[in-house]
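Alright, structures below, take your time with them.
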Structure P
């Protein structure tokens, strides 16, 4: 599990593909502390497994599903990425609970404000709309953020000064694609409600028959 509080902005050194599988090399310093082979490291919000730790770089492995469902396949040497180690049991939950499993890819469409006041608007897949609400939480490239507004296919977030300086979002421009993970509680609550309604006989076909 992760919290969406970015520990360090690392740098991509290499992205090597072997068929559908890929290996990612990163330069980082802070997250190297107590990091071991087999540990999880959230990279732009994607939970990756540490494959090897070398003096100058950390190697992470990526499976075909990761390349298909996230933006990591677009990384290239020199790209900055948000990094966070897994949450220890005695750690502080400064953001919100994240699994590092990307729900969809969004696109930055608008940036408003300057300096300490910046509001970013992103598109999102329509099927994620039900999980996003004003004042709720969402992770953008692994960053825990509070939703300002939520529309049918878009949402906006406000960046405080610290977030601008401690993550990659301050360098994003319109058209950039980002990894999105919705709130875990919202996702499972929706699943439970769907199961309850189905058990009670309230299905989509039943609603249509009733004229809804």
Structure Q
């Protein structure tokens, strides 16, 4: 499958999932989320992955003065939680259907902006420099190392030197089937470190190698 075909498959599959049940596609624990319950799961992600990691994320900055980037906003559950904490949030998603859901979820958040991108780069964003980039429950669904590495290079382009890109990749190895837009391609520790080096990052920490949620801490090297 060509890159263009993979990107079209990603967009089409996530549009379909959003039309069927956007919130269940984002969090499969249940199918009938209320607003309060759904957005509480986004707050939990921020509690566990950002509020518990202030030294790496904030780097002595006031979060209310930070501009942050989210890749793969889905229906806006984490984006909304990010907007409670940070001064300015910009988020992208490949699915127009998901973007519509996220914009609805963020209608009362003037500090959060959502864009539909092409699933490969971040050229849709305005010319801004970001203090932190984050992606949760997204990259482990991407069926291509090339696409993930393109995102990592794009984040490098937009981050200030020293800033953190904290994100998940797929750590499970599915030997019995090819990657698709749900299971995605897997990474080993060595593959993640090599990608960081190619893209101008220091791969400083990891958690969950070999598991579905393989967290990576990439710090942009000084230029």
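Structures P, Q were shown, and relative contact order in percent (Cα under 8 Å, 6 or more apart) at 22 was computed from P. If FRET efficiency 1/(1 + (r/R0)^6) of positions 53 and 117 (r between Cβ atoms, R0 = 30 Å, to 0.05) computes to 0.15, which of P, Q did it come from? Source structure: P. Taking mean count of other Cβ atoms within 10 Å over residues 93-100 from the coordinates of each of P, Q, which one would give 22.6? Going through each structure in turn, the value belongs to Q. A value of 32, 21, 17 was derived for semi-axes √(5λ) of the Cα gyration tensor in Å; which structure in P, Q was it taken from? It must be structure P, since only it matches.
Volume of the Cα convex hull per residue in Å³, for residues 29-140 alone computed as 160: which structure among P, Q? Going label by label, the one that fits is P. Among candidates P, Q, the computation of helix-only ellipticity at 222 nm (-39500 (n - 2.57) for each DSSP H run of 4 or more, over all residues; to 500) that gave -12000 used structure Q. Taking Cα Rg over 2.2 N^0.38 Å, for residues 5-44 alone as the criterion, the largest value within structures P, Q is that of Q.
Across the set P, Q, distance in nm of label points 7 Å out along Cα→Cβ at positions 13 and 85 reaches its highest value in structure Q.
Taken together, the values in this text are just the output of simple stated rules run on the coordinates, not laboratory data. No experiment lies behind these values; they were computed from the predicted model shown. Cβ atoms are built from the backbone, for glycine too; each structure is taken alone.
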